[in-house]
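Trainee: Got some structures for you, see below.
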Structure 1
Amino acid sequence: MIDLCAIRKLQTALKAFEDRLKEETGLSMNDAMCLCAITKGIREPGSLARELELSPSRLTRILDDLETRGFVDRRESEKSRRHTETRLTERGRELVARYRNAGIELPEELAFAKEMNESDH
């Protein structure tokens with residue numbers, strides 16, 4: 001049987017974490033995950049949308065905001081003039097380093113995610 005109360009605790013913990021992330025860095029969870037994916041080398045908007053499970057229009061709004069704030073830039077792909085690539089700016093790289101080292105405490109309910117990530121490396 002599914003424990004919906006446990007799922008609600010996860011949801012509440014994730015919301016609290018996102019609130020703290022926003023307070024410390026000014027980033028929403030989607031902003032931070034987008035920057036993370038770009039850092040890992042996913043630069044083509046279609047690939048980013050699939051990786052983040054976002055609609056292309058939602059991703060475009062996120063990228064527009066990140067670009068306006070000076071964290072990313074978009075340019076013609078080196079492989080094909082018909083495609084664009086998204087890259088972190090210097091300011092974006094500094095922000096990623098800042099949120100990775102922000103010391104935001106991971107809620108206990110989400111600790112398993114950190115353990116899973118550490119076991120992947």
Structure 2
Amino acid sequence: MTPGVSVSMSPRSERGFTIVELLVAVVIFSVGLLALAGTASVILTTLTSTQSRTIAAGVAESRFERIRATACPARASGSTRTRGITESWTLDRLARADDVTVAVTFLSNHQSRTERFRSFLPC
């Protein structure tokens with residue numbers, strides 16, 4: 001700068017953001033966060049449901065193994081309830097196998113849900 005020359009800086013020539021620009025940015029950021037929170041909720045619900053179904057499949061597999069370990073004439077239908085999970089099984093005797101259906105009822109996302117599993121166990 002040369003001495004004696006004054007440069008006037010008007011408020012308009014300064015760099016910065018206006019309040020309107022900041023408000024628009026906050027609104028856009030908030031919408032993004034809400035979308036992320038909604039997605040996280042759906043993912044959590046899906047994971048919980050999947051975990052419950054995995055436990056139900058394990059209960060049914062365990063029941064099939066117990067029936068398989070029992071002698072054919074001693075196999076019978078029945079039901080039981082363990083740790084909030086109800087399982088019932090039916091046997092239909094065939095010529096060389098038993099047609100076994102296991103129904104497992106459990107809570108998934110605060111709703112009762114029943115999964116059915118079927119297998120043929122040789123005799």
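Trainee: Output the label of whichever structure in 1, 2 has the greatest value of mean count of other Cβ atoms within 10 Å over residues 64-71.
Mentor: Across 1, 2, mean count of other Cβ atoms within 10 Å over residues 64-71 peaks for 1.
Trainee: If helix-only ellipticity at 222 nm (-39500 (n - 2.57) for each DSSP H run of 4 or more, over all residues; to 500) computes to -15500, which of 1, 2 did it come from?
Mentor: Going label by label, the one that fits is 2.
Trainee: While we're looking at this one, here's another question. For relative contact order in percent (Cα under 8 Å, 6 or more apart), which structure out of 1, 2 has the highest calculated value?
Mentor: Structure 1 gives the largest value of relative contact order in percent (Cα under 8 Å, 6 or more apart) among 1, 2.
Trainee: Moving to a separate point now. Work out which structure the value 40, 17, 16 belongs to, where Cα extents along the principal axes in Å, for residues 48-95 alone was derived from one of 1, 2.
Mentor: Only structure 2 yields this read-out.
Trainee: While we're on this one: From 1, 2, which structure was distance in nm of label points 7 Å out along Cα→Cβ at positions 72 and 104 = 2.8 calculated on?
Mentor: Working through the options, I get structure 2.
Trainee: Suppose Rg and Dmax of the Cα atoms in Å works out to 16.0, 52; of 1, 2, which structure was it derived from?
Mentor: Going label by label, the one that fits is 1.
Every number here is computed from the coordinates shown, using simple stated rules; none is lab data. Keep in mind that what you see is a predicted model, and the values were worked out from it rather than measured. Cβ atoms are built from the backbone, for glycine too; each structure is taken alone.
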